[in-house]
Structures are given as structure tokens and as C-alpha cells.
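Taken together, the values in this text are just the output of simple stated rules run on the coordinates, not laboratory data. Note that the structure is predicted; figures quoted are calculated from it, not measured. Cβ atoms are built from the backbone, for glycine too; each structure is taken alone.
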Structure P
Amino acid sequence: MDHFSSLTVRRRVAVLFLSIVVLVAGLIIRLGYLQLWQGDNLLDMALAQRVSPVPLLPNRGTIYDTNLKPLATSISAEAVYAVPIEVEDMDNTASALASVLNTDKKWLLEQLQKQARTVWLG
């Protein structure tokens with residue numbers, strides 16, 4: 001078995017240490033670049049992705065029982081949901097939505113005040 005001299009071991013440890021320092025420094029530089037120079041662009045892209053319309057799936061067709069009576073059919077429906085954490089003025093938002101959705105303002109306000117990621121409003 002070969003024995004390494006202490007100088008060889010020190011060199012290897014120094015090279016390993018410098019490699020890790022360079023790697024961490026590169027990651028920090030990349031993080032700074034993404035946050036400081038690309039941050040606004042990435043934020044716009046994230047909002048555009050989240051706010052974009054969701055395409056509806058095509059009708060699946062009617063499912064019949066053995067007597068050819070429909071058990072399940074495809075229907076079109078409109079859905080409205082809110083992200084409570086992003087609503088700044090809950091009272092005015094509930095008032096505006098109540099008139100558009102023909103719903104009780106008090107119920108909408110309760111829904112908007114929930115501690116949930118999303119709430120279905122209609």
C-alpha cells in the first residue's frame with residue numbers, strides 16, 4: 001500500500017476546497033444574476049403563465065346504462081375562483097363580484113376572508 005506524503009494530501013485538500021469555493025461562488029453569482037437582472041422578466045413570465053386562460057377539455061360523450069338511459073353526460077359550466085391572499089380590498093371586491101355573479105355580498109366576503117389558496121365563488 002502506498003503512503004501519501006503530507007504535502008500530497010494537503011494539495012488534494014486544497015484543490016478540493018478551492019473547487020468547492022469556486023462552485024459556491026458560481027452559484028451565488030448565478031443567483032444574483034437571476035434575482036437582480038432577470039427578476040422582473042421572470043416575474044412577468046410567471047404571472048402570464050398563471051393568469052392565462054385554461055383550455056377546456058373536449059366532451060367525453062354520454063355514458064349509458066344497459067337500458068340506454070344516460071348515466072353521465074358532458075355539460076359546459078362557467079367557474080369563478082379567487083386567490084384570497086391577492087385580494088387587496090375585500091369589501092369592494094365582494095361588492096363588485098356580488099353584482100356580477102348575482103350572489104350575496106356577505107357570503108362572498110366570507111369566502112374571500114378564508115385562509116385558503118383558492119376559493120370557488122361560482
Structure Q
Amino acid sequence: MDSWTVVRFLHVVAFSLFVGGQLLLTVAVVPQLRAQELAPLMRSIARRFGIATAAALAVAIATGVAMAGHFARWSDPTLQAKLAALVLVGVLLGLHIAVRRAVPCRWACCSHRSWCSGLA
């Protein structure tokens with residue numbers, strides 16, 4: 001097994017953690033914790049997972065840049081589409097964080113109903 005196979009493996013694992021983890025949080029964890037009125041626990045889980053997500057995304061970007069440079073793929077239309085999707089995810093994440101910090105909390109599980117720090 002050569003080193004680029006390892007780099008590709010790390011790239012796939014990193015994006016699997018990023019996408020799979022986001023789906024797990026969205027589909028299973030957050031709805032269950034909201035239903036049980038466990039907002040502090042939900043925030044704690046989201047913050048911890050956010051760190052893992054950021055690390056996975058950093059690994060995916062680093063390995064992607066390395067592979068694109070090594071295989072001379074910077075002008076490839078498929079890579080351009082993937083980069084556009086990555087930029088879109090980054091913009092949406094930034095908007096999510098900004099809105100969560102600026103909008104009053106409307107969760108039924110928040111007793112204070114004041115300005116919420118959100119999940120960021």
C-alpha cells in the first residue's frame with residue numbers, strides 16, 4: 001500500500017465522520033433530547049461533536065489539497081463542483097452559527113426563553 005492510498009483512506013474516513021455524524025445528530029440525537037427537554041445535555045453533545053467535526057473537516061481539506069496537487073486535478077470540473085459544495089457548507093455553517101447567536105431561543109425545553117447561546 002503506497003502513501004497516497006493512506007491519504008485517500010484518511011480523506012474518506014474524515015468525510016464519513018463529518019457527514020455521518022451530522023446525520024446522526026440531526027436525525028437521532030437532537031430530536032430525542034429536545035423531546036426529553038434536555039437542552040444543556042444537547043448543547044454539550046453538540047459542542048463536543050463540533051470539535052470532532054472541525055478536526056475531521058480539517059483532515060479532509062488537508063488530504064484533499066494534497067491529492068489535488070499530487071494528481072494535478074485543480075482544473076477538474078468534478079473537483080470544482082466538490083469545492084463549491086464545500087464552500088456552500090462553510091457558508092451555511094457560518095450562517096447557522098450567526099443566527100443561533102442572534103435569534104431568541106424558541107425551544108420548548110428552554111425555561112428562560114431568553115437570548116440563547118445556541119449550539120455553537
Structure R
Amino acid sequence: MVLARYLTVGLACTLLHIAIMIAGDAVGLHYVVSSVVSLVIVTAFGYGLHSSYTYPQAQRGATSFTRYLILVGSNFPLSLAGLYVFVDLLGIRVPISAPAVTVILVGFNFVASRWVFRNARRSA
């Protein structure tokens with residue numbers, strides 16, 4: 001059940017991220033700028049949904065949000081590195097590269113988010 005809820009929230013976050021990346025590319029923003037915009041918006045959106053829907057028993061607050069920020073902080077450089085490889089080294093356009101990198105990171109995010117919210121529940 002947790003996996004289904006995680007994937008539902010993850011899909012919503014993924015679609016939001018991809019939309020931001022494609023929109024940024026369409027208006028001429030570099031993928032790093034679009035990634036920063038996406039980071040801020042999707043982080044708040046994802047924390048809210050994961051802490052209330054994916055892990056409904058998780059305590060919402062400074063501790064779990066800090067852990068979530070650590071998760072995002074770990075994920076962000078991996079995302080940029082993936083985009084660098086796909087866009088700059090392989091020459092694949094952002095509308096294809098952003099979804100590909102996002103899919104690659106789903107497993108990492110699931111394991112890490114379970115750790116974040118499991119610890120938040122136990123520390124309550």
C-alpha cells in the first residue's frame with residue numbers, strides 16, 4: 001500500500017518537475033535554472049503529499065522536513081549530473097533527458113523517503 005501511495009505522489013511530483021523543465025526550456029532557460037525553480041516548488045509539494053498521504057502516520061514538523069531537505073539535497077546533485085551527461089555529453093534534448101533522469105532516480109528516492117518518514121514517526 002505504501003508503494004502505491006509513494007508512486008502516486010511520485011508521479012505527481014515527476015509530472016510537475018517535467019512540466020517545469022520543459023516550460024523552462026521553451027522560454028530559453030538553462031536546465032540548471034529550471035532545475036532550481038523545480039527544486040523549490042516540487043520540494044514543498046512532495047513533502048506535503050508524502051507526509052500526509054504516503055506516510056500518514058509520519059509526524060509533520062521541523063525534524064521530518066529537515067530530513068526531507070537532506071534527501072532532496074542528496075538527490076539534486078545526482079539529477080544535475082544526470083542532466084549533464086544526457087544533455088551536454090550525449091546531446092539529448094532536455095524534454096527527453098529530464099524524464100529519463102527522473103526515472104533513474106525513483107528507486108533512490110523511494111528508499112530514502114521511507115528512511116526519512118520512518119525515523120520521523122519513531123522520534124515522535
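Table for the structure above
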quantity: Top of P, Q, R by volume of the Cα convex hull per residue in Å³, largest first; calculated: P
quantity: Entry that produces -25000 once helix-only ellipticity at 222 nm (-39500 (n - 2.57) for each DSSP H run of 4 or more, over all residues; to 500) is calculated, selected from P, Q, R; calculated: Q
quantity: Which of P, Q, R leads on distance in nm of label points 7 Å out along Cα→Cβ at positions 8 and 88, largest value; calculated: P
quantity: Mean count of other Cβ atoms within 10 Å over residues 64-71 derived as 7.8 - corresponding label from P, Q, R; calculated: P
